[in-house]
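Each value in this text was obtained by applying a stated rule to the coordinates, not by laboratory testing. None of the values given here were measured: they were computed from a predicted structure. Cβ atoms are built from the backbone, for glycine too; each structure is taken alone.
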Structure I
Amino acid sequence: MSATTPPPLVGEPTDGPLGADFGQETTLNCDAEAQRLFGLDPDALACPYPIFEKLRSDAPVAWVDAIESFVVTRYEDVAHVLRHPEVFSSALATGPVLARQMAEGLAQLAAGGDGELDMILSRVKRGRTPVLLSADPPLHRRQRNLVNRAFTQRRVREYEPMITELARRLVAEFADDGEVEFVSRFAVPLPLAVIADRLGVPRKDMADFKRWSDDFTVAIGNHHLGPDELKGMLVSQAEFYEYFNAMVEARRISPTDDLLSELANARLDDGDMLELPELLGMLNQFLVAGNETTTKLLTFAAKRLAEDCELADRLRAKPDEIEGFVEEMLRLEPPVQGLYRQAVEDVTVGGVAVPQGASLWLAYASANHDEAVFEQPEALDVGRSSSQPHFAFGFGEHFCLGAALARTEARVGLRVLLDGLRDFGLSERNRFEHESSYVLHGMRELWLTFTAAS
């Protein structure tokens with residue numbers, strides 16, 4: 001079967017759970033083990049790692065009815081799937097359940113005869129095209145070749161002074177308060193301001209920028225989307241596409257010194273450039289990936305420092321080790337716990353038969369804790385060898401385009417925090433509530449106590 005001609009099932013939501021059709025010989029059903037996690041139990045979302053450990057041991061490739069997919073939990077098996085994009089499509093990167101719910105919700109809303117909604121849907125369709133996260137080769141490689149230069153390590157280094165200044169300004173705003181809600185005052189505004197600035201978004205539009213980001217992620221890893229939430233997501237998408245449609249047109253006529261101009265005018269040697277729907281889809285992904293994941297990384301890192309004063313003191317004394325600390329936090333608490341792939345032909349994964357059209361959820365968070373790969377996987381070791389990469393940014397063909405930027409934001413942001421504040425602690429205000437998603441792993445808020453550095 002040609003890798004460029006996937007079967008009709010790829011990219012289309014299934015009619016319902018496939019598990020019953022596979023038979024007991026093909027899979028171990030792990031609903032009893034995964035029920036709490038995929039049912040969004042708060043304790044399971046806060047710490048899913050014991051569940052993953054049991055799955056790696058007892059059912060490393062197991063069917064879960066709740067998400068209508070095989071769950072793949074061992075490092076070796078996750079790596080195998082990621083190494084073969086010609087066999088495992090990314091067309092349904094957020095899963096078959098969400099795809100079907102979106103299709104059903106759109107049909108219900110369209111049947112309502114709402115003229116305003118019809119206009120919204122027509123706008124949303126402008127950005128509905130396979131892009132990066134949901135694109136397969138060769139389309140994915142073409143898109144990446146067009147935008148790679150905007151995300152190189154050299155380019156990211158140019159942003160570092162701006163990131164440092166933003167971080168210092170944010171810390172200065174609360175340094176004398178002795179207590180802060182860290183997510184809203186630092187972990188959100190730092191990466192959001194960076195990606196907004198790079199895209200040329202004026203500061204006056206930042207509230208809309210954040211609202212769009214929140215609405216885009218509300219259904220990822222949460223299959224309890226109501227009609228009001230769906231409509232809110234569509235309205236935000238329509239506003240987002242309308243906003244950036246005008247900006248792209250302006251940048252193509254009169255380029256400025258920002259990332260949007262670079263993307264809008266990027267060309268390959270043969271003159272090929274991104275079409276508008278592709279560019280709008282990319283900007284949508286950059287908005288989410290450019291701030292949501294770094295926010296979660298910074299929050300878990302700050303919590304760890306507040307729990308371990310000796311570690312905080314060590315990193316102040318040896319700031320070069322902050323980079324290793326960031327890598328360990330990415331491994332231990334990956335902001336993206338896993339993503340989906342879809343088999344384009346009958347295959348075997350981890351000794352389990354996976355039929356054509358079946359969906360697989362690759363548990364990156366589980367692979368990052370695999371004891372067969374990482375010695376003492378639950379321990380934080382800032383000097384851990386990088387001979388085996390973690391999967392916090394994916395792997396292979398779809399390795400995260402913005403990984404260098406996220407790492408730089410975290411490293412710089414944490415160094416500024418450690419330089420400006422002392423005596424980190426956890427406030428009694430904390431409830432440690434996590435977001436209702438088995439895909440996006442983050443805390444809603446984090447209250448820190450501290451003293452300002454002299």
Structure II
Amino acid sequence: MTWDVETLSRIQFAFTIMFHYIFPPFSIGLGLLLVVFESLFLITKKKIYEKITRFWIKIFAANFSVGVASGIVMEFEFGTNWSTYSRFVGDIFGSPLAAEGIFAFFLESGFLAILLFGWNRVKPGMHLFATIMVALGSMLSGFWIVVANSWQQTPVAYEIVVDYGIRRAVITDFWEMVFNPSSMVRFTHVILGAWIQGAFLVMSVSAYYLIKKKNIEFAQKSFAIALGLAAIASIAQPLVGHEHAKVVEEWQPAKLAAFEGLYETQTNAPLYLFGWTDPEKRETSGIAIPGMLSFLVHGDFEGEVKGLEEFPEEDWPAVNGVFQSYHLMVALGMLFIGATVLSLILLWKKKLFTPSWSWLIKLYVPAVALPVLANQLGWVSAERGRQPWIVQGLLRTSEGVSKSISTPEVMISLLLFLLVYILLFFVWLYVLDREIKHGPEHLAAVEVGFKKKAERMDAIKSH
């Protein structure tokens with residue numbers, strides 16, 4: 001590997017975005033679950049759902065703050081490391097990013113104060129409305145980011161203009177750009193992944209309490225509700241993935257060929273469950289289902305799927321890396337379906353929380369890392385799969401890098417970001433660990449303390 005400006009800039013951006021992408025899926029998943037928890041409290045009036053809601057609001061707040069802090073850096077990198085790219089796509093890319101700030105982030109952050117501090121200060125219905133707005137804002141934020149990225153994958157509704165010798169793409173139809181061929185299916189895919197990640201966080205913490213035999217009712221109800229969301233999202237994910245594959249086959253056939261290690265254009269194209277591919281020998285070995293790729297893409301086992309031979313070799317992505325990341329993501333998705341469906345069956349039979357299945361509950365504690373890994377692998381597959389294009393068919397990655405920065409400058413900034421993000425990550429872990437160990441009962445103790453303090457202040461005033 002050559003440690004030039006382009007390579008280091010790609011590593012830097014990959015590191016910052018992958019670190020940042022740990023947190024938005026948690027916020028999106030937790031946001032939806034908070035709406036469910038609080039709705040159940042207002043409907044049933046049961047205090048247990050109030051306790052559940054207020055505890056997970058604290059976890060949401062800790063995650064949201066780190067997510068915002070870690071995401072700011074990327075916008076500066078567009079100017080420092082990728083200025084040529086920014087000039088080319090700025091007229092298009094800027095629109096969804098501006099919409100994300102105005103219509104999503106402001107909505108989310110505007111109601112966040114009510115969500116965090118308004119429990120005893122506004123009416124219950126108003127607080128639920130604020131919770132819904134925060135959850136909606138988090139998903140809308142994801143929508144506009146996905147729109148911006150999807151246009152790079154499937155660019156439409158643009159024209160190329162040249163000003164003072166500089167090429168740039170400009171929008172010809174805003175809404176066609178927003179609803180480009182891949183935006184909605186990719187957004188759905190991202191949101192389902194976020195719901196799974198948020199649900200697994202709730203199940204992980206709940207499982208921890210069950211193992212410790214603490215907050216049993218809290219943990220069982222939290223786990224059961226999150227399990228329902230995880231199961232629904234996990235089952236829906238491969239269906240959405242199937243539709244996504246059709247879009248990729250039409251607009252980015254080289255990416256699909258890399259996903260499956262397909263070098264020759266063929267009918268009855270196989271779908272690999274796992275394996276290894278060698279781009280130099282143009283061979284892929286492993287366990288495959290004959291004709292299944294053709295069937296998934298065309299609904300016909302004899303449908304023709306383009307192989308990498310159709311494209312110049314300099315336009316190939318890193319085939320084996322893309323192949324492995326994609327298949328590991330799919331394998332994790334299948335694992336989520338199996339685990340959640342089994343757990344739902346056991347929950348329905350009232351066996352899930354019995355001692356005989358305690359081993360399964362224990363597995364859910366570390367399992368929170370798996371959806372994080374799956375979402376990261378999905379991002380790696382999508383972004384490495386479109387290389388060498390930073391904008392599909394229009395601008396190569398090598399052409400998008402800034403011309404005015406040096407290798408030492410990028411290296412130093414990369415190391416500094418690494419140190420800061422490691423520190424930020426451990427602060428996040430520390431806050432989560434502290435809140436989880438305090439548990440929901442800590443909320444009641446704090447409220448009692450505030451109540452006693454208020455009573456003492458009233459007594460002092462009365463004298």
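Quick look at the values:
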| read-out | value |
| --- | --- |
| Mean count of other Cβ atoms within 10 Å over residues 71-78 - highest-scoring structure of I, II | I |
| Computed 24, 58, 18, 0 for P(r) over Cα pairs in 20 Å bins from 0, in percent - originating structure among I, II | I |
| Parent structure of the calculated result -24500, given that helix-only ellipticity at 222 nm (-39500 (n - 2.57) for each DSSP H run of 4 or more, over all residues; to 500) is the read-out and I, II the choices | II |
| Which entry (I, II) yields the derived value 11, 27, 37, 18, 6, 2 for P(r) over Cα pairs in 10 Å bins from 0, in percent, for residues 335-438 alone | I |
| Structures I, II, by volume of the Cα convex hull per residue in Å³, for residues 39-166 alone: label with the highest value | I |
| Among I, II, which structure scores highest (criterion: relative contact order in percent (Cα under 8 Å, 6 or more apart)) | I |
| Per distance in nm of label points 7 Å out along Cα→Cβ at positions 103 and 183, the highest-valued of structures I, II | I |
| Structures I, II, by distance in nm of label points 7 Å out along Cα→Cβ at positions 47 and 79: label with the highest value | II |
| Given 1.9 for distance in nm of label points 7 Å out along Cα→Cβ at positions 135 and 287, calculated: source structure among I, II | I |
